[in-house]
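So, here's a batch of structures to check.
Laboratory data are not the source of any read-out in this text; all were calculated from the coordinates shown. Predicted, not measured: the structure shown is a model, and the values here were computed from it.
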Structure P
Amino acid sequence: MSRYGFEFGSAMAFYGVSVALSSLAINTLDLGAHGAIYLSLVPMPATVVVAWVVWRNLKRMDELQKRVQVEAIGLAFALTALVTFNYGFLEMVGFPRQSAFWVWTIMAACWVLSSFLVKRRY
């Protein structure tokens, strides 16, 4: 396993445990509104660690890898914007509103797809 794979996997495990524990606590403990708000923010440090690991990996890449990732991220950004904005128009005519959590899921899927497409060119 690569260094990045280990770091990213560890960061995501930290995130998963944080989400699970905060969700469990919110659903089982009666902490009032303020307590639930604080507990809902427990996974935040883990998201910072995940972002830091990804950023650090980008800094370690050689020039070709960086170019591929920049193109993939740019394409993923555009695709995510297309999907989310167009779905927003559909919400205006009665489609169900979606949680903001879906934006990250769509962006991650678009990044994976874009990485595959861009790598084929090189």
Structure Q
Amino acid sequence: MTSVEEKLATYPELLAKRLSQVRTLVQEIATTTKSIGTLEENLKWGQISIATVRPKTGTPIRIDGNMDAATYSIYMPCSSNLMEGFRTLHPDMFDFHGNREIRLELSEPMPEAELTLFITAALRYYLK
């Protein structure tokens, strides 16, 4: 598998839709926020990975889903303190798993406003 589009095509329709919504949100935030570097997408560990390059302003974001559990997730590197910071400031905002995963229910609408806050922070992580 060589591209993000090919990876998305392997998922069932609803899961592909949710992951595409997250991907589009990341792209929209990056293009409308002046300080965020250009995005580069690829596959890492079989998951969709979106990272800032030129300049590297943020920490990589990975997205994937689990149809058996009817969930999709956003992952951060465990070395970042982003999850811990959000868990402390907004303990009820997301279903946090460990120090690297936000898990979302496929049956629920994507929480766009909340994810916008989190994704913006991730894309600006190195601009503290």
Structure R
Amino acid sequence: MTQGIHKLLIANRGEIAVRIIRAAQALGIPTVAACSEADVDSQAARMADEVHILGPARADKSYLNIEALIGALTATGANAVHPGYGFLSENADFAEAVLAAGAIFVGPSPDTIRRMGDKA
């Protein structure tokens, strides 16, 4: 892919988000912490260049809400999403939604995710 990352939305929380933010900032890439209302004062939110609140604390209303995450992508002007681990990192529909929004999905292609299968 020839398009570079100019702003990275992190679709995760906790230590995972912190590590992604540190790596992106070391590369000079601005970051957006997409977080629930409960995590707005988290270390990741404090470290990120921007914060976008996805919704209430419940994961299905925030970190697992594909529509809210794509809305955050659009609202912040980010052109890439790092899903971290867990949550939507192995969700082909999420990867497709990111690509359909014209952004970079930092992870395997939707087809590869589908071929890996559901580990749940």
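Values for this structure:
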| read-out | value |
| --- | --- |
| log10 I(q)/I(0) by the Debye sum over Cα atoms at q = 0.15, 0.17 Å⁻¹ from the coordinates reads -0.66, -0.86; which among P, Q, R | Q |
| Structure (P, Q, R) behind the derived value 11.3 of Kirkwood radius over Cα pairs in Å, for residues 66-105 alone | P |
